[in-house]
Structure formats: structure tokens, C-alpha cells
Structure 1
Amino acid sequence: MSDARMQRGGPLCGPSGAPSEIRERGATLVEAAIVFPLLFLVIFAILEFGLAFKDDLSVGHAAREGARAGATFGNDAYANILVLEEVAGTLGTVSIGDGTITRIYNPVTGVGDNYRYEPGYGGGCDWFPCPDPDSLVYSPPVWSDRDVSAPRTDRIAVRVQFTHKWITGFFADTTDFTHDVDFQIEPQIFDP
């Protein structure tokens, strides 16, 4: 072994020699400077897309629950407000927001009504126009003559459009999630 290797502070210093330790600390800093931004990017991407996926699933679930409720209530005078309450209750997990649009319609003819969620709209109704017959601002539905007699009943469809707001805004500011679901209306054989 040469004396240069054994000298303290030489080009090939041992564990206590300063030059190699400084180089290793510098390499660690460079690696951290590269890895940490990538790590944070991956974590935020997982968070962003996870929340967006949750919202999309919730909108699909709300449309399905609304259509199921509409199929059950048939041509009841309260059917549309009950469908909207199902949609709002299901969308509570994604913090239903102003401007959420729900359409209740006949999927065969396209005739139906659009409702916009506006909390505190008036008369105890959070939807515009208000389909609640007990409300002061009641607006009767366009499609209320649903065929509920067996064996051939109408179909009812519910479309829910929800605006998802991205946290970081890196991918977009907002994205609209829309789901359509239709069911056969259950025959109403018995009078209440």
C-alpha cells in the first residue's frame, strides 16, 4: 500500500477522511433534490385522481338511486321531488354543490324536466324549478303522465351532472361528471 492511501486527507481517504464524505453528502443532496419533487408529484396525482374517481362513482350511484326511486314512485305527485331528494342525499358524500343538474325524463321520447340544485332557493325547496307540491314556489313537472299500468309501463331515466373541482388545478380547474340511468317503472296495481 502506498503512503498516499494511508494519509489523512489524501485522494482515497478512509471513513474519517473529509473529501469522500463531502462528496457523498453532496451526492445525497442531489438525489434528494431529484427524488422529492417526483415523490410529491406522485402523491398529489394519486390524491387528485382518487378524489375525482370517488366523485365520479358517487355521481353514478346518485343517478342509479334517483332512477330506482323514480321507478318506485311512478306517477305520484311527489315523485320528482322524492327522486331529487334521493340524488341530493346520495351526493352528500361529495358535497353536492350549486349548479348540480339533475334531469328526470322519459328515455324513449326525451320529454322531461331539468332541475338545478340551488340551496335556499325558496319555499323550503333547494331545487329550481321546484317540483314539491307543498312548496310555495311549486312548478309542476312537464312529464307527469307516466304510464304505470301493467303489463307495459313507461321507463324513467335520471341524468346527474356534477362539477368536480380539482385541488391543485394542475390537470384542469373543473371537470363535469355525467351519468344517465334508466329503469322500467314498477306497475302500480294497488290503490293507496
Structure 2
Amino acid sequence: MHADSLYFVADLLSYFSIIFFDWLNLFTAPFAKGDSDVLWIIVPIYLSWLLAEYYQEKAGTSIGNAISNGFIGLWVGIDWARRLAGEFALTAVFAGKASITVSMFIYGSLVIYNGMKGRKLAMLIGRVKEVSYLMIVFSPIVYGLVPLTFDTIIGIVLFFPLVYGITGIADKILPSPPEEAKPALKNETQPNTEKQ
């Protein structure tokens, strides 16, 4: 290998590590900085993701589950808008945060709409891992804990398959929830057919 090739590879690895640590910062910043406003949103997202991933979506996403996930996305979009209303400024940073907020609002609305229409698209775009991932990585940006940079956006896109893969492996490794392992209970009471 030529020296130029080695420098290129070293630069590429250096840039990749910067993007990776910027991406990890999206997950740690809310807890490290202790911002109660963002924790108020982030902690329920994590909990709903873990619980829904294990108890609801391990066997697949239903229309009802997708609608619920869409509503959570819509609600977070509303909360982001509430937060941004107090920060209005004609800057590129505000425009970026506003774009993210409007996109989440539209995304949540589309999931809900398609779910209410019974379209299978809702089950595809309304899975909890996608909705939760977007809310978790963009909340620190909207709340101003992590700067909105091109590198951060690249990290969000580039490392999503890593999160998807880890959750997929966890779904395979973890045992099925107790409710899933048991057959559905039948209604034990028989209708009263006697005439009185």
C-alpha cells in the first residue's frame, strides 16, 4: 500500500470514530446533562420501546400497535413544538430543529392515518423500534443538548442498522413473554340458552 492510501484509511477511520461517538452522545447526553425536560420525554420513550418490543412486537406489529406508536411520535412532535415555541429565531439551527419537529409530527400523523385506514403500510412504518429510535436520537438535538450537525445526521442514518440488528438479536435470544407462550384463554362462561 502507498503512504497516501494509508493516510486515507486513517482519515476515514478517524472520521468514522467521530461520527460514532457523536451518535453515542445522542443516547447519553440527556442523562449526562440531567435536563429534566428532555428526561420527561426520553425515559417514557425508552420504557415504551423496551416493553412494546418485548410484549407486543416480538410476534409482529399489529395495526393497533402501529397506531399507538404513531400517537407517541405525534405527541413527541407536539412537545418538541412546545419547546421550540420559546426559542423562535431566524437561524439555521432553529430551522433545522423546526424541520425535525414538523417531520416527526407528520410521520406520527401518517402512521395513525394509515393505521386507521387499515393499511399494512402502518405496520411497516409504525414499528416501535423505528418510531422510538427517531424520537430518542432527535430529542437531544431539539432540546439543544447536542448540536445539529451534518456528522450527527450521518451517524443517525449510518448506525440505525446497528440498533435494528441488536434489537433483532435480542428478540431472538429473549424468551417469549408469558402471554405469548400460553394459548389464548377461551371464554369459560357459556351463554344462557335456557328460556325463562
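Any read-out appearing in this document is the output of simple, stated calculations on the displayed coordinates, not a laboratory observation. None of these values were measured; they are calculated from a predicted model. Cβ atoms are built from the backbone, for glycine too; each structure is taken alone.
Here are some notes:
- Mean count of other Cβ atoms within 10 Å over residues 86-93 - structure with the largest value, from 1, 2: 1
- Comparing percent of Cα pairs over 27 Å apart across structures 1, 2, the highest value is found for 1.
- FRET efficiency 1/(1 + (r/R0)^6) of positions 94 and 126 (r between Cβ atoms, R0 = 30 Å, to 0.05) - highest-scoring structure of 1, 2: 1
- Computed -13000 for helix-only ellipticity at 222 nm (-39500 (n - 2.57) for each DSSP H run of 4 or more, over all residues; to 500) - originating structure among 1, 2: 1
- Structures 1, 2 were shown, and relative contact order in percent (Cα under 8 Å, 6 or more apart) at 20 was computed from 1.
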